[in-house]
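Below you'll find the structures, each written out as structure tokens.
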Structure 1
Amino acid sequence: MTQRTDTPPAWDERTQLATFLSYAQDTARAKCEGLSPEDAVKAPLPNSPLMTMCGLISHLRWVEYYWVQVVFLGEENVGPLTEATDDDPDPEMRTAVDIPLPQLLAEYEEQSARSRRLLADYDLNTTAKRPIRDGRHVDLRWVILHLVEETSRHNGHLDVVRELVDGRTGV
């Protein structure tokens with residue numbers, strides 16, 4: 001069972017931000033515990049065929065990669081998000097049905113650990129190498145807050161999908 005806490009070991013801003021991001025990430029993983037392989041790829045919302053447990057976990061993994069490695073650090077975007085188009089804005093969710101949930105969860109955990117390592121030596125005021133859509137360069141604080149928001153919002157989606165596919169609630 002995934003152990004989670006939203007209580008930081010110290011009260012400085014960096015530790016609090018990191019703790020809330022880890023808590024949100026751990027919550028996403030916890031929502032997948034005990035899910036059958038069949039239920040992991042079910043899309044119970046008729047107008048949202050990509051809204052599966054696998055699709056959401058894949059999305060969280062690749063969104064974290066994008067914001068940390070591509071936007072903040074300025075690395076080349078080599079993931080499935082490079083294939084996004086107006087007609088197919090979330091290819092990482094579409095292709096996730098072909099990847100077993102345990103593999104997606106492991107990749108998400110690896111990405112989260114990689115992000116923590118890569119960001120450890122940067123000050124929260126450090127500016128991202130690449131601009132966001134409106135042309136501004138956000139700082140690391142914004143990137144972490146955005147990941148907390150993004151992950152927490154999708155945890156709500158994971159709640160709904162999980163309840164619809166197998167009745168499990170809570171976590």
Structure 2
Amino acid sequence: MAGYADQGTVEWVESGGGPLIAVPEVVLPFWAGADGDEMSSDYDRACEVEGYIGLVPVGDTRALVLGDEPASTAYLPEHGTFVRWCAAESEAALLDRVPEALRTAQWEPDVRWDVPGDVVLFDAAWPGNESARTDHLRVALEPGRYMVRAAYVEPGPEVWTVLVQVRRAVD
């Protein structure tokens with residue numbers, strides 16, 4: 001397995017200044033982004049999410065909004081976690097602290113997310129059917145119910161991150 005210090009082992013997604021959103025692939029065409037009527041676009045709804053995470057309806061399901069600040073974000077499948085880069089000297093400095101951050105996190109309450117399958121993470125301002133033309137990341141998820149939780153963590157000197165963990169729900 002490649003180490004985090006190996007360049008290119010982790011893909012990062014950035015936004016133009018607003019929230020990132022993880023939209024289930026099957027409903028990507030239904031996400032209009034900043035396009036839409038002048039009163040309230042999908043992007044406006046994503047911007048209304050307070051805190052680190054929230055859900056917004058898309059088609060017949062919901063998408064996960066990564067709110068708070070427009071931090072560069074990667075997904076680490078081995079931890080089932082989105083890692084948001086708030087502060088760190090380097091990618092390796094941040095990623096090397098993830099296991100410690102997961103152990104010491106003070107998690108906010110869980111949000112239940114029913115997922116029909118794989119999701120695509122991208123800037124919420126973009127329409128879903130154009131997400132491949134911008135920074136995006138496909139995240140493989142099995143269909144089912146997940147519990148999502150978030151925490152702001154400072155796992156080391158000058159290393160700050162927001163973790164968003166996606167865990168299979170136990171029924």
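Here helix-only ellipticity at 222 nm (-39500 (n - 2.57) for each DSSP H run of 4 or more, over all residues; to 500) was calculated and came to -16000; which of the structures 1, 2 was it taken from? The structure behind it is 1.
The value 2.4 for distance in nm of label points 7 Å out along Cα→Cβ at positions 103 and 151 was derived from one model only; which of 1, 2 is it? Before the final figure, lay out each step's value.
Values: 1: 2.4; 2: 1.2.
It must be structure 1, since only it matches.
Please state which of the structures 1, 2 yields 5.2 when distance in nm of label points 7 Å out along Cα→Cβ at positions 15 and 87 is computed from it. Before the final figure, lay out each step's value.
On the way: 1: 5.2; 2: 2.1.
Only one of 1, 2 returns 5.2 for distance in nm of label points 7 Å out along Cα→Cβ at positions 15 and 87, namely 1.
Work out the source of 1.01 here, i.e. which of 1, 2 gives that when Rg/Rh (Cα atoms, Kirkwood Rh), for residues 23-94 alone is computed. Computing Rg/Rh (Cα atoms, Kirkwood Rh), for residues 23-94 alone on every structure in 1, 2 gives 1.01 only for 1. Looking at structures 1, 2, which one was distance in nm of label points 7 Å out along Cα→Cβ at positions 119 and 143 calculated from, given that it came out as 1.7? That value comes from structure 2.
Read-outs: derived from the displayed coordinates by stated rules, not from any lab. No experiment lies behind these values; they were computed from the predicted model shown. Cβ atoms are built from the backbone, for glycine too; each structure is taken alone.
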